[in-house]
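> Down below are the structures I want you to see.
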Structure 1
Amino acid sequence: MLRWKHERKGDIALLIEGARRIGKSYIVEEFARNEYDSYLLIDFSKVSPQVLDVFNIYLDDLNTLFLNLEIYFKRKLTPRDSDSEEAHSLVIFDEVQFCPRARAAIKHLVIDHRYDYIETGSLISIKKNVKNIMLPSEEHAIEMFPMDFEEFVWALGDEVLMPFIRQQFEKHLPVGSFHRRAMDYFRQYLIVGGMPQSVAKYVETHDFDKVDEVKRDIIALYRNDIQKYADNQETKVAAIFEEIPGQLQKHEKKFQLSALQSQARMRDYSEAFFWLSDAKIINCCYNSTEPSIGLKLNEERTTLKCYMADTGLLISLAFDERGIMGEDLYKKLMFDKLEVNEGMLIENIVAQMLRASGHRLYFYSKNSATSADDRMEIDFLIAKRGTTSRHDISPIEVKSGNKYTLTSLKKCIAKYGNQLSTPYVLHDKDVKEMEGIVYLPLYMTPLL
């Protein structure tokens, strides 16, 4: 956000997309307080029709538009002056999806150039919210995710461990005596998740039951949003949402539409998956037909894995009404004693950490009736930032237990070795390298 303010100097608006309850409004208002002389926040989820009328009536008369907004919100805005390239005031369009007209107005407001503009929202791309408006090209979009592992550790008051972990990662050296502390933090992160309210409650109480109440409130909000905003897709969206834990706990984690309805086809459900993805409630991971440069070119959108965007919420969703709730469940999770479901939680949090680091999610799955060498399942594929003609893609296997085999990973290396960058295994042990494979502790995932 600071880089946008200082480098773009008002020539483009900033759009921050993220799930509900992820802290978009909070972080933008903090930014406004710290970085501007004054600001105006318009929350379109609860604003009066009078304010909406201002955008409908006065878009061709910006002086009157701003005068009306200043009077209504009792806030004085200071325009950019000719001596300064940086704006004195920031205008925030919060939950802008509720007023497509205001989003369309960004083009004119940016050209006018008297203030800086930040928009926040979710469900930014669904048809209902972009219908009949021209999307402004004067808009730079960034995604906001749940708090990542490093931010979680900061929240617990430790700002020195992660730089040390980063140093060991870069040198491919073990973390050593601090590995256990890092894994303790990781397991707390797995349970609590990264939703700011959940983390704040945990820092305040260190009571998993109280954290669980916060998470269940967020899940209830998401369920209500689905019923309220899913626009003729409510039944399908709700069915996918409730089915996520059941699909992830299978050994084969690809989403089976037959669990929702016999004879179901992806074309019937693609809009529902898109709704959940656009709401930032889920992370979709698509099958790439070949682990080579241009993962998106090889994307097969009919085969996907569906992860919850926040693993803390997944735990509360998975163990809802199953009789294994409360402190007993959380103790088993904390001390690695949960006999079932561990694999799905670990794979989900790896997906969450990869997304927060800026990766799109892909996996590789190959079935062959004729050749055992061709049958393989690789949990994740990630691309290097700078691509070359070879050695661009790293295959990643995620392991939750002590005993595991690497059959698929070794088949993948044997078949596609020329195309692959470093192969990784993410597990709960320390760093090691063996037979060309780098083994990393799970908490190093964000550094890939």
Structure 2
Amino acid sequence: MTSSTTQINDAALNSARRKAYLHLVPLLFVCYVVAYIDRANVAIAKLGMEKDVRLENFNSDTFGYGMGIFFVGYLLLEIPGTLIVERWSARKWISRIMITWGILASLTAFVTKPWHFYTVRFLLGLGEAGFYPGVIVFLTHWFPKSDRTKALALFMIGSPIAQVVSPPLSERLMRIGTNGNAALFGLSGWQWVFMFWGLPAVILGMIVLMKLVDKPRQAKWLTHEEREALETALEKERNSQLETTGHMTVMQALSNPRVVILAIAYFFVVTGNYGMEMYMPSILESWYNLKIKDVAFLVIIPPIGSLIGMILVGWNSDRTHERTFHAALPIIIGSLALFLTPFSHGNMTMTIILFTIAMTGLKAYLPAFWSLPNQFLSASAAAASIGMINSFGNLGGAVGPSVMGKVKEITNDYNYGLWYLAVSMMISAIIIIKIGTSAKAKARNRADAEQRKAEKA
């Protein structure tokens, strides 16, 4: 391990940072694209599953519950998985995750009863648990704070890219076995959606095992000087963080009030995110009597706004070193747009515009939000807290779709569900602002106390 007092070679450090972006982020980005498709492609497949007479008792409530139970499985292994990345190997753990979820995603093609659907979605959540927060922790092993939000943004844009790439391809797959087209190997279109997108995860899992590198000191594509410079810069940041926050155990981190509050904030915004994502295709089909191919085209528009928003917020957050309002303001804007969406019913252009603004808000906050835990935690404590925030928060992914499905079954209307999601998002934004301003106030008070102590001395 390098000494924290070692002089950093700036040229070598800059070169190492550029190489880290090129060697690590593109692979992680592609992995996230496939991961997101495998968890969310049920929103498109649902349109075909509802019409398949071989499926027994599948309705909006069934799909809402099945979409949501994914996150219950996700919860159980999230914190252990994140700690494994911190203490053992991101390369091996992420590889295991991808191979497992690829197999399980493909098995969704063979469900015929609701309990089959619930079981495979629950197991898919178990299989994928730890990937998303594990990558967040992994990036702290490679990127100093000045680069971290940009690196997170470049990784996280995988979700809107997935939402752009998946619908057109999935819609073509959905044609198999419908409208006079023959089934392929006895499987219809919605089954091929799950089969087609499961295979890339298995292949990528093998590539991760061969190509990903856990720490800079293990990277053969860095020179000795570059490894030393990057390790030294990261160690200095870790030591500085420990001086500021002190050592904190995993259990102390998990019970830290700010961690708990961030988990609650994440829960409310994830409720809005997955409730909207999973039901946007169904809402468009219902409101405007669209064919699947038209729905598949329209649902790729909102993620384009998300893509632009995430890049801009990640870049500006690093430029200004401000996190709280870069996380909260997009959520507020998205919440207002989603609240207004029911009033656009009958005007498809306005509906798409509002969905685009809402989805931009539901994604653009992410890079700044995930930079918050590392501001007051470090090492295993930060890893565990990120796992907890993500696992508890993602229970919102169970609540959002379930509420949307249940409300639709009861009222035969999507409006009340959308308003519920919008209010949930606004609660999240208020919590983030409150915890951020409180932390800043405490930091100012601490600095003032240290200054007064120094003046007396």
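> Which one of 1, 2 has P(r) over Cα pairs in 20 Å bins from 0, in percent, as calculated from the coordinates, equal to 25, 56, 18, 2, 0? It would help to have the intermediate numbers written out before the result.
Values: 1: 23, 52, 23, 1; 2: 25, 56, 18, 2, 0.
Structure 2 accounts for this read-out.
> Looking at mean count of other Cβ atoms within 10 Å over residues 17-24, point out which structure of 1, 2 has the largest value. Before the final figure, lay out the partial values.
Values: 1: 21.6; 2: 17.0.
When mean count of other Cβ atoms within 10 Å over residues 17-24 is calculated for 1, 2, structure 1 comes out on top.
> Out of 1, 2, which one gives 5.0 for distance in nm of label points 7 Å out along Cα→Cβ at positions 113 and 161 as computed from the coordinates? Intermediate values should be presented prior to the final figure.
Numbers: 1: 5.0; 2: 4.1.
Going label by label, the one that fits is 1.
> In terms of distance in nm of label points 7 Å out along Cα→Cβ at positions 89 and 121, which of structures 1, 2 is highest?
When distance in nm of label points 7 Å out along Cα→Cβ at positions 89 and 121 is calculated for 1, 2, structure 2 comes out on top.
> Work out the source of -13000 here, i.e. which of 1, 2 gives that when helix-only ellipticity at 222 nm (-39500 (n - 2.57) for each DSSP H run of 4 or more, over all residues; to 500) is computed. Please list the in-between numbers first.
Values: 1: -13000; 2: -26500.
Answer for the origin of the read-out: 1.
> From 1, 2, which structure was relative contact order in percent (Cα under 8 Å, 6 or more apart) = 26 calculated on? Don't skip to the end; give the middle numbers.
Working: 1: 14; 2: 26.
Only one of 1, 2 returns 26 for relative contact order in percent (Cα under 8 Å, 6 or more apart), namely 2.
No lab work stands behind these numbers, since they all come straight from the coordinates. Small disclaimer: the values here were computed from a predicted structure and weren't measured. Cβ atoms are built from the backbone, for glycine too; each structure is taken alone.
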